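Listed next: structures, encoded as C-alpha cells.
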Structure 1
C-alpha cells in the first residue's frame, strides 16, 4: 500500500530547528490518494481526491475507499 498526503499548513517564524505545537497548525494533513494490491493478485486498488476535495482538504471518500 502506498499513501500520499497533503502537507500541513503551519504558522512558523523560521524554517530550521523548529518545534511546532498543535496551536501552530492552520490546516492539518489530508490523505490525497492511495494505491494497494494484494500479493500475487495483479489487481491494483486506488483512489485519488478530486480537485474540489483537495481544495477543501476533504479526504473522507478516499479514506472510506482504503
Structure 2
C-alpha cells in the first residue's frame, strides 16, 4: 500500500489508517489478497489499516484505563 505523506501531528498508525481509507474510496483496497473482494465498508478499511500498522510495528500499546 503506498504511504501518503504524514500530516503534522499524525502518528504512523493514523497515517496507515488514512491511506487504507483513501484506497477504499478509490476502489483499490481488497480484503485478503489482490484477487479478494473489494472493501466497501469504512470500518473494514480502518481494521485493515490498523492491522498493517501492527505488522509494521507502528501501533503503540494503549492504556487500559483512565487514571
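The table below lists the values:
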read-out: Origin of the derived value 2.4 (distance in nm of label points 7 Å out along Cα→Cβ at positions 31 and 55; candidates 1, 2); value: 1
read-out: Structure (1, 2) behind the derived value -14500 of helix-only ellipticity at 222 nm (-39500 (n - 2.57) for each DSSP H run of 4 or more, over all residues; to 500); value: 2
read-out: Top of 1, 2 by Kirkwood radius over Cα pairs in Å, largest first; value: 1
read-out: With FRET efficiency 1/(1 + (r/R0)^6) of positions 15 and 47 (r between Cβ atoms, R0 = 25 Å, to 0.05) derived as 0.15, matching label from 1, 2; value: 1
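FYI, it's all coordinate maths here, none of it is from the lab. Just so we're clear, the structure is a prediction, and the values are computed from it rather than from any experiment. Cβ atoms are built from the backbone, for glycine too; each structure is taken alone.
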